[in-house]
Structure 1
Amino acid sequence: MTEIAKKRPEFRNINAFKDLPGYRWPLAAIVSGMHRISGMLIFILLPFVIWLFDTSLSSEISFARFTSVFTEGAGFLPGWSIKLVALGLIWAYLHHLIAGVRHLYFDVSHETTKSRGRRTAVATLVLSLGLTVILGAKLFGLY
């Protein structure tokens with residue numbers, strides 16, 4: 001190496017505030033991180049899901065109360081905010097399911113390449129966000 005050649009930077013201690021914001025994550029890493037976030041979101045909202053399931057199946061009166069929460073709201077929360085939480089839960093479930101199938105495919109096939117990882121990451125995002133938009137349109141009464 002000559003004196004003129006530029007020396008590559010060495011990272012021994014990574015500063016999360018200084019170094020990580022400039023790091024460009026590959027799309028496959030972003031999808032993998034979103035898979036973890038969606039799993040955490042599903043876990044945190046599990047009491048909400050159990051409440052939804054319980055109130056929707058207990059009786060006709062509780063089902064009417066269940067459906068009115070989405071239109072009229074509950075307490076100080078308006079109905080649209082509860083629909084947004086439900087939409088977040090829909091996205092989390094769909095993304096977690098599709099990304100989980102993607103991870104299982106790579107575990108079984110052992111055909112992991114950079115280009116295949118990027119293509120399946122794009123497919124995961126398109127499928128999960130597309131299905132979320134379709135189900136969100138139904139949730140908000142657009143069709």
Structure 2
Amino acid sequence: MAYSDRELLARLVQCEAGGEGETGMQAVATVVMNRVRTTEGEYARVGQGSIRNIIFQPCQFTCVKEVVGGSYNAQNIYNMNPDSVSYYVADWAIAGNRLYNIGEALWFYNPFSPTCSQYFPTRVGVFNVRIGKHCFYNPTAAYLET
């Protein structure tokens with residue numbers, strides 16, 4: 001795929017949080033860039049400081065998958081048409097900006113419920129904040145063992 005890092009990040013934030021407004025999109029972009037910039041654990045080893053490596057790491061973002069649960073996933077980054085807000089958020093994140101309340105969060109997900117679990121699965125993350133429909137998780141000591 002010949003997409004630039006900017007294009008990939010804009011497509012990912014549009015796909016993962018386009019319905020969450022600019023703040024929700026900034027939160028998702030912050031997580032991606034936290035993974036890019038971490039110096040510890042699996043994201044440091046796999047990502048090696050690359051947005052592309054982080055986005056395409058297997059089993060991380062549903063929006064990168066063309067097939068989910070045996071069915072075609074029409075909402076994937078390849079089908080996204082990022083708008084000006086998506087590009088703004090990508091540029092904002094690549095420039096080093098981040099949402100302060102996201103902290104060092106490395107994970108997010110939509111629990112499809114009004115509450116967030118205290119831990120991200122396998123206890124590698126602990127709940128930090130909810131923004132819109134997504135729960136955000138900071139790494140625990142268990143993450144360092146990944």
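Values quoted throughout were computed directly from the atomic coordinates according to the rules given, and no laboratory measurement underlies them. Source: prediction; values computed, not measured. Cβ atoms are built from the backbone, for glycine too; each structure is taken alone.
Quick notes on this one:
- Structures 1, 2 were compared on mean count of other Cβ atoms within 10 Å over residues 27-34, and the highest value belongs to 2.
- With helix-only ellipticity at 222 nm (-39500 (n - 2.57) for each DSSP H run of 4 or more, over all residues; to 500) derived as -24000, matching label from 1, 2: 1
- If you line up 1, 2 by Kirkwood radius over Cα pairs in Å, for residues 91-130 alone, the top spot, with the largest value, goes to 2.
- Structure (1, 2) behind the derived value -0.53, -0.83, -1.47 of log10 I(q)/I(0) by the Debye sum over Cα atoms at q = 0.13, 0.16, 0.21 Å⁻¹: 2
- Test item: Rg and Dmax of the Cα atoms in Å, for residues 35-114 alone calculated as 14.3, 38, pick one of 1, 2: 2
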